[in-house]
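Take a look at the structures below.
Where a number appears in this text, it was derived from the coordinates with a stated rule and is not lab data. Fair warning: this is a prediction, and the values are worked out from it, not measured in the lab. Cβ atoms are built from the backbone, for glycine too; each structure is taken alone.
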Structure I
Amino acid sequence: MIVKLIKSFMGYLYLECDAETALKVLEYVREKLGRDTEDVNDSIRIIKNFEVFYEMARKKFKDYIAPKKSESDLIKGLVFVDKIKLSKSNGNRVVVLIFDKRVSEELIRSILDSLNIEYEVSK
């Protein structure tokens with residue numbers, strides 16, 4: 001699957017990728033960047049339990065799942081993941097990570113480059 005980094009007109013950054021790539025990115029953020037925050041940990045939990053959360057979101061007719069966020073992380077500007085979208089395409093588990101507005105495109109690019117993940121950018 002092609003990994004896509006998308007910047008929306010609202011200023012949010014999206015990363016569309018397979019579940020394994022999303023886990024690599026989030027685990028890198030937690031381990032290497034020290035962002036051991038509630039939103040990152042909950043996002044990892046959601047993706048590791050993809051099937052359960054995918055079915056739950058489908059039954060509730062929800063497109064996006066919001067990971068838990070601590071108020072102190074919100075105030076400090078440490079929240080990394082705003083929402084997650086889970087879907088399936090041709091039998092593949094697809095994850096869209098929607099990052100907090102304060103997460104820069106340069107940071108996401110440097111994470112993907114550090115992990116040797118090829119990606120394309122679109123706006």
Structure II
Amino acid sequence: MSNEIARKIFDMIIDAQIGTYTTLYAPQTAVLTISNIVTLCVGLTKYKARKALKELAADGLIYYTSQGCPAVESCGEYRELVSEARPPINGYALTKKAFQSEVYKKKYMEWEESMRKWAEESERGVRA
């Protein structure tokens with residue numbers, strides 16, 4: 001991955017994937033559309049984003065996929081509708097190779113460390 005834009009997009013997809021780990025109703029795989037990517041990267045055009053995404057796909061780090069968006073109900077005593085069903089999302093997700101990359105491992109370790117610190121601070125707050 002020689003392109004700086006490709007690195008930013010790869011980091012963004014990794015961050016989205018790690019973000020799903022702390023959300024109760026998130027799907028197991030984060031899928032980002034090209035519109036999401038262009039919106040999140042200030043000054044990025046769709047053309048540059050597509051070029052970078054092709055580079056990441058050629059490197060075997062992402063793949064194009066579709067993810068369904070079924071209705072979600074809460075799991076409590078009284079069932080509530082959390083979100084209604086929506087059309088599927090077509091976008092890009094991480095491959096197995098990406099999960100084994102040093103970039104992913106480093107970001108995951110940073111997230112794990114931040115969660116450990118958060119848990120320790122929360123525990124201290126409860127004891128006080």
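Thinking only about FRET efficiency 1/(1 + (r/R0)^6) of positions 51 and 107 (r between Cβ atoms, R0 = 25 Å, to 0.05), which of I, II has the largest value?
Result for FRET efficiency 1/(1 + (r/R0)^6) of positions 51 and 107 (r between Cβ atoms, R0 = 25 Å, to 0.05) over I, II: largest is II.
Given a value of 2.0 for distance in nm of label points 7 Å out along Cα→Cβ at positions 59 and 91, calculated from one of I, II, which structure does it belong to?
Values: I: 2.6; II: 2.0.
Traced to structure II.
Determine which structure produced the value 18.6 for mean count of other Cβ atoms within 10 Å over residues 3-10, calculated from the coordinates; the candidates are I, II. Can you show the working numbers first?
Working: I: 12.6; II: 18.6.
Among I, II, the structure yielding 18.6 for mean count of other Cβ atoms within 10 Å over residues 3-10 is II.
Comparing relative contact order in percent (Cα under 8 Å, 6 or more apart) across I, II, which is largest?
Working: I: 36; II: 25.
Going through I, II one by one, relative contact order in percent (Cα under 8 Å, 6 or more apart) is largest in I.
One of I, II was used to compute helix-only ellipticity at 222 nm (-39500 (n - 2.57) for each DSSP H run of 4 or more, over all residues; to 500), and the result was -12000. Which label is that?
I
To which of I, II does the computed value 142 (volume of the Cα convex hull per residue in Å³) belong?
On the way: I: 107; II: 142.
Source structure: II.
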